[in-house]
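So, here's a batch of structures to check.
Just so it is clear, none of the values below were taken in a lab; they were calculated from the coordinates. Just so it is clear, the model here is predicted, and its values are computed rather than measured. Cβ atoms are built from the backbone, for glycine too; each structure is taken alone.
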Structure 1
Amino acid sequence: MKSLNYITPKLFSILKGYNSESFLKDIISGIIVAIIALPLSIALAIASGVNPEQGLYTAIIAGFFISFLGGSRVQIGGPTAAFVIIIYGIIAQHGTGGLALATIMAGIIMILMGVFKLGNLIKFIPKTITIGFTFGIAISIFAGQLKDFFGLSMDEVPSEFIDKIIAYANKIQTIHPMTLAVGVIALLIQIFWPKISRKIPGSLIAIIVTTLLVKLFDLNVPVIGDLYTIKAGFPAFQTPDISFSLVKKLISPAFTIAILASIESLLSCVVADGMIGGHHRSNAELVGQGVANIMSALFGGIPATGAIARTAANVKNGGRTPIAGIVHAVTLLLILLFLMPYASMIPMSALASILIMVAYNMSGIKTFGRMIKTAPKSDIAVLVITLVLTVLFDLVVAIEVGMILAVFLFMKRMADTSQVKSWIYKEDVNENEISENMDLKKVPSNTLVYEISGPMFFGADNYLDITDTNNKKVLILRMRNVPAMDISGLETLENTLAFCRKRGITLILSHLNPQPLKVLKKGEFIEKIGQENICENIDASLSRAEMII
């Protein structure tokens, strides 16, 4: 059992010292977070192209399993804005059945990632990519709310960004003043309410106020009930149709859901750790997230992940164990069972205003602006390209292209650090020019010393341009600054050895680090050069050269 500690849910670790005081704090925090999650879950579901109650299904089912099986003490799970564009695109191409299957596949991928201890690999996705696609998603979400916010008379809103903007421009004359007024009121409440209270979310107050306005004054404003039939009651278990051809089509979206859910959930865990001074289990979190997404799909929900804002609210309101997340799910279940019919009276423009605020808060516009000003041009290129591809195409393309660009740029930077240079010899330098930092050593006659710095890999210029080999008997390659080597680096050394043997020169390698030494052993290079010509340090190498000469 000890070997499985890395995927043991955090809940099981905290039960031993759990007491009534902690339980009371978790109950209060769980109820408050549920109130925060209620309007967001409904709004995100509608923006994703599914029925309002499916957002609550997700917050209830996925939220429960993320808390029950996850690796964080305080993580709150549910639908998030990051998935809106992906879900909308999958439904447009493959329907709700395709979405369910893609979500289940994503859940399986996340479970495997956790089991095989890949939780730490998420950190290798560059910040330029995460900031780029997050800002791109925010722009897409904002654009998707303009129809309901302005009350435009449109039958279908195009899914493509450019087509959407053109369609809005063509219908600009159909703006409905009363709908717009309700949306503006809801927006202003969300902006200024935090100055009054941070305990109760502004989004909930905005919904209550605008719903009462529309109902009491009988305003001609579209509400949820005009477009959707909201179902109360516990969601039914359902399995999607599975076919090999559909699985092939959904592989790419499933990986995108899995990667995005992993990034957002683990980022949320890191933020929460900083707030409570804790330490999450990244692989257990991935397993919990995977199970949560599978169960969400089987009960009519949509993809879910850890929600940073809701998790932060949980911490601020006293939640310190996964029990708070479970209470949050149970509270939402009670609302679904008994209060859901009232949701049909919520104005669509109020929901649109909530999502406009979500888009602004998730955009990270200040971070984006700072990166544009301070980052290297190559990073800015990755940032902007990822943003543009997210908005104009989709997140799958954006992440794929962004990662490829980032990898190539990283390899170029590593290659630029690789250098091969000849030593400065003590006898060639005027005594007055020798500084204390030069640390020049006496080199035997007829001996060349070259120093290699940086990784020796396929992207680096590893060609050893060795000059002045006339009458030389020994070549020392000092490799203390070579941290890593691949097959291309090995080939460079083999070519250098062949070059030396043609000219009767003995090749000595000095100060090999563990990884390059392992590559040379595996490639049987040690046998070719001779174990005696592999020296521990430069002093041993110079002594070996003295002996040869």
Structure 2
Amino acid sequence: MSYTSMAAGPLQISYTVSFPEAQAHYADIEMDIKGLAQNKLDLKMPVWTPGSYLVREFAKNVESFTAESNGKAVNVQKTRKNTWQLSTQGLSAVKVRYRVYANEISVRTSFIDASHGFISPAGTFIYPDGMLNNPSTVHIKPYKGWDKISTSLAPVGKDEFTVTAPNYDILFDSPIEVGNQEIFGFKVGNTQYEVAMYGKGNYDKDRLKKDMAKIIEEEAAIFGENPNKRYVFIVHNYLRGGGGLEHLSSTVLGASRDAYTSESGYTGFLSLVAHEHFHLWNVKRLRPVALGPFDYDNENYTTNLWIAEGFTAYYDNLIVRRSQLVSADDYLKMLNADFSTIDNTPGTKYQPLSQSSFDAWIKGYRPDENSINTSISYYTKGSAIGAMLDLEIINDSKGARSLDDAMRYMYQEYYKNKGRGYTDAEFKQAFEKFAGKNLDDFYKKYINGVDPINYNQYLGYAGYQIVNELADSNVPTLGVALSNAGGRIRVTSVLRDGSAWVDGINVYDEITAIDGNQITDAASLLAGKQVGDKINVSIIRDGLPMTIPVTLKRNNQVRYHIESLPNPTAEQLAVRKKWLKL
């Protein structure tokens, strides 16, 4: 029995967040707890935040942890890496104070400076062990000059800087932006949208409102409803920004402040909007069974991130296409770029897609120089599998159904009707239901196996084929990735079974010469060389010069493009029309 389970009833919990030293990246937290009826109380901080599958040890940023009651100090003992135990015998209320250091710019971690405060709640607010269902309120005391707050949490009365959460799952899933962000809004159906822009950028508000609304309408049509009455986009504009993190009724996006006016930059931002907003259905409500209720102390394992994230990555660009914001040809370019990435990643031959999902906690968010050889992204390959299954269902149903129908069915059946997450087998049954066929072989090859994807089989349903532009090339390669900083050419990764891999060139080696000729330009490293040539590569390793003989192999990298078959049939054109909304 946990200590908190002995409480007479729900605790009354409130937080006050202030920023007396925002310029030094600190937030000060006061936690008031009332209604105590136990001898001891364990307070915890999550070790990870949902949507980002890595144990980040948020407690490492906590300092100056104290507690008092009626002006007298309360004994505090830290019992685990993320747990503080309070002696509360005879006490009905305590005030806890601690500081959080917040100086990591990302969509999943808090960041505070003099210009704004971004609060990622899982890394900010401690909670009473065993009482995740307890409500709480948060009062924000802005730093000097800050006058705005953006969050999906409901305000208490007319005080916009005091918000409430019905439980900790909601609190931890509701980021808070405080500062002087530009705020604009629009409505789609019955849902009010707020966009909070931190940092200046060359965005066009009116264009964004119109195009974001199109994306939202297309996504809501897939699932048959928009479950939110209000939704908040928090956008952080930096010199070079990117990434996003989904939440139940909001999202946080990273953007490059000057990229909105370039075609690729604007399209990329719209795809990010589509991706994170799609998550409000896929993963936040329609979710693998392991992803809720959450265990905030430990990893939450699932083999289905290829659906939760990979399918979302498939739909993001597809939704932008369906919204008529990119052409069908441009969409196919996005798709074949994913296909090329998959087949240029040696790890796709070694790590099944389901295992990539399961190993997100130890591999996905901790890539190293050898990751390309041992793993595959459940985003990229999951997206490709989404496309293949979509085409399979459209073709087998003669255009009557698509992957949309499977997603809508699963949302209704498991989120709305059963009120729980799905298992791997249950989603497979849904795919089979709408494809009208057994998919054991598909799963064996592509989900739980490492067979190369037969792109042309599925693209052929829509009258397309994939072509490798480099199929007939005979170009030599060392099989390495290089950096060139200050004229020093260093190896940053070595591709499995390539020339460097076989003959012993290592990551961190500095290449100084080829056959005695000094090298200062990575682009001309093998100028004049042929496949099969034996060369001498001069390197510096750990400060020592050495020469390694290498036999050059053919560059087996692919560069795909998707093109129409010469004479597509009426059936193929019907699949194409359904797929790409032509």
Structure 3
Amino acid sequence: MTGEKDARVLQRLLTEDAVGQLRRRDGQMATLGSENGALKLDWVEGVARLLEHPEHLAQVEAEATELWQRGVRHIIWAGMGGSVLTVRVMAQMGFCDGHNGERIAIYPLDSTDPAALNAIVNRIAASKQIVLPASSPQQLRQLLSDVMMVGVAMGMTSEEPITHLTWFTELIEQAGLSPAEHLLVMTLPDSYLDKFARARNAPSRPLQLDGGNGTGGRMSAPATRVFLLPAALFLTRATGSSGQLHSTLALAWQHYQLDLAATNPAAHPFARLAAALYNASVNGACRMLVEFPQGWQALASWIEQLMEESLGKGNKGIVVFKESPQLSQASVFQTEGALHVYASTSEQPAQPPIFTLSQPYLASSRDQERLAALAASFLGWQLTMALYGYLHNITFSGQPAVEDYKTRARAIRDMPDPLQAARDWPDTCAAGGLTLFAPSGSAASGAATPAAVFAAALRQAAQNRATQLGYLDLTINGEVPADLEQTITAHLYTIGHRLLGVPIKPRRAPADYHSTEQGEMDGPPYLVSLRLLLRDHEEPLLGRYSDAFLRAQAVSTWQAMIGQNRACFLLIADGNADQAARPLQNFFTEVEKNLKK
């Protein structure tokens, strides 16, 4: 049932023909969907164009078949943000596993921590019962002979995939294999990655099947190779027949019902969601808690990126929180400025204040139907994002704020130690193996420990009625053991939920710097962010790969947040994860004690 306020918004969308503008790529939608004067709206009708050209989809299926016939059994998919997040979602939903060698296994790689590379190498070695490290060329050849790296960048300046390709190419050459047979690049013309690939004669494929470049990374699914190639790799092995990509997208387009959104937005679930989010927002900002049926929780991370990277501008936007199976975040959401959304396979509406997003096709159990449901979900959420941007006049293409930290990272990553860039920061507090770099003035309160400084800042933010604390972010730079991450997250829930009464946003960097950083830097300003970095990281099991880029990203993103006057703290822990575990636990325990006073 649509409320009176939502009905007025939906009527506005109809009267102003907002969806029509989006489809025709004109009017205000063209302005909001452009970046540096270039339209970035190819995604809107991308699936429809593919359905009109089945030969393009057949070509992707042929590429997938050819990879299998060549003997490729493992693909490392290196990218950041929208270039890899879709693949990560598909992997979590079971579409990228090797299935005991019956399919090509895909491993998403979106980290500059050597530990992330080690984890993938270990998985590939375990599948072949190879003991690492592989020191001789013969052992390397046995390990890598059926491995390919796909480097993807849908932005002009992403450099992380270049570091991964450089590492992998050196290993391939050490193994006496041909890099051209083990590399594939998909990117934009003249991007950093494109120039890298051309200099090394690496094979390349266009991201859009028609060769266009009007699709931003966040909209890479389902009409680009970021979705289509993994889907084809799965479908060609699972079904053994051609034409499956076409039928999958046709079903997704049928579920999507874009014509209905244009002619009767009040009857379209994702248009209704846009209206509900608009009415729930305060000054253009809204916190959204998303909840999914069993088997669909992985989609939340994709939605988080879509909303926060697209709409987090000018203090406006949608901040996305995931419902936790361990502890509900809904209990700490204030009604004002927030909406709880449940994606339901039923038409039965939930009790207010929960918004029911009706998606009956999510109940499908057959693999191809689940892929179609996933593609339809991508399309629907993209529509909601664009309509919210239209209603609040937010330019949803581009992510200008994140270019700041990328520039800073380039400037400091070649230092002997990128952490030197923060060495002379005046608001610094160190004790017990921890060093806290705080916003200007935060460490001037006379607090003796990093925990006391941070707790004082949290208390002040929570008591400031003018800028009411909206959420608490904790970003871990790099990989940490699961038990340490669980301990930190448990403390975070206590601090956020029980002591401050706000939701929490646990993040993993650098992946989330390409996913939600735009929203943190330029979206709703009501956050406090703590960025955690260990001084010591794993050495790579194979080849050469430094943690310098990871360190530079941690410092540069903190600097950029400070430059935006955001309440951002950088906490550096001495030693490795094992050595830092106790000091970190003591830190969070002390924060809790200070907040209870």
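Worth a mention:
- Read-out distance in nm of label points 7 Å out along Cα→Cβ at positions 415 and 519, computed value 1.5, structure in 1, 2, 3: 1
- Relative contact order in percent (Cα under 8 Å, 6 or more apart) from the coordinates reads 10; which among 1, 2, 3: 2
- If helix-only ellipticity at 222 nm (-39500 (n - 2.57) for each DSSP H run of 4 or more, over all residues; to 500) is computed and equals -7000, the structure in 1, 2, 3: 2
- Structure (1, 2, 3) behind the derived value 35, 34, 21 of semi-axes √(5λ) of the Cα gyration tensor in Å: 3
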